[in-house]
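*Asks:* Scrolling down, you'll hit the structures one after another.
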Structure 1
Amino acid sequence: MSDIDQVVTRTRRIEGLLRTRFHASGRGLHQLITDSEERLPHDVIAKLRYVATIRNKMLHEDGFKLEDRKQFLQACNECEKELTPRSGRFIWGVAIALMTLLTLAAALFYYANWAEFSVHL
């Protein structure tokens, strides 16, 4: 995937999160950030501005090259993690842990009582 593809794909995800989760309105990423700035976590605003600046340079400046792809992707990952609702991640973690626990309990129950169940097969 080329640099421009990655930049556009990642920033579109962030724009979607800002629009849906923080009810931001505007045309560009900088406008979305400005519109929802008071509702955003304060530590993520600078990272969002960095991502928006790189996106604008990539799309509007002829011959712009992404110098540090790793830093850009790390900033995008941190922004997405901060903008994603925490309760959803917590609920999924609890659900997976509960299913694992129930499956393990059922397997132990059948292991302990297999002699009685195998007679009925």
Structure 2
Amino acid sequence: MMNFSMEGKKSQDLVNLFLAVCLFLSPWVVGFSLEAMPAWNAWIVGIVLGALAIATLSVFAEWEEWVNLVLGLWLIVAPWMLGFTASMSAMWTHIVLGVLVAALSAWAVWDYRHHPHSHA
């Protein structure tokens, strides 16, 4: 059971890393790189998510998952808070990736709380 849980945790971290890379590349891939506010938000949050994912791949810390959860929630509300709801591609990229990051992080926290010894 311990190995399965640790493998599941590593998978969560790898998915978070993948989402961070997607977020970072999204201004170019989706086409909003010339829109400063959503592009810079994607780049900055993508770097922070990526750094946290790499850190949790080496040593798990619950606080990192909570930070990821907050970042995911930020991505969801950022189009309104930063005023780029008119850019549909930027808005939906932030919302979809935010939901995925928040859900993955909430799952990691739930898993840790229900199997705390499997992450030690």
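Read the figures in this text as sums done on the coordinates, not as results from a lab. Everything quoted here is computed from the prediction, not taken from an experiment. Cβ atoms are built from the backbone, for glycine too; each structure is taken alone.
*Asks:* Check the numbers for percent of Cα pairs over 11 Å apart, for residues 72-111 alone across 1, 2 and tell me which is largest. All intermediate terms of the calculation are to be shown ahead of the outcome.
*Replies:* Values: 1: 70; 2: 58.
Ranking 1, 2 on percent of Cα pairs over 11 Å apart, for residues 72-111 alone, first place is 1.
*Asks:* Tell me which structure, out of 1, 2, gives 26 once relative contact order in percent (Cα under 8 Å, 6 or more apart) is calculated. Don't skip to the end; give the middle numbers.
*Replies:* Details: 1: 26; 2: 32.
Here the read-out was taken from 1.
*Asks:* Hey, another quick one. To which of 1, 2 does the computed value -28000 (helix-only ellipticity at 222 nm (-39500 (n - 2.57) for each DSSP H run of 4 or more, over all residues; to 500)) belong? Mind showing how you got there, number by number?
*Replies:* Values: 1: -25000; 2: -28000.
The value was obtained from structure 2.
*Asks:* A further question on this structure: Can you tell which of 1, 2 yields 0.9 when distance in nm of label points 7 Å out along Cα→Cβ at positions 16 and 104 is derived from it?
*Replies:* That value comes from structure 2.
*Asks:* Match the computed value 1.03 of Rg/Rh (Cα atoms, Kirkwood Rh) to one of the structures 1, 2, and report its label. Don't skip to the answer; put the middle values down first.
*Replies:* Working: 1: 1.32; 2: 1.03.
Derived from the structure labelled 2.
*Asks:* Let me ask something additional. Suppose Cα extents along the principal axes in Å, for residues 40-87 alone works out to 42, 18, 14; of 1, 2, which structure was it derived from?
*Replies:* Details: 1: 42, 18, 14; 2: 40, 17, 10.
The structure behind it is 1.
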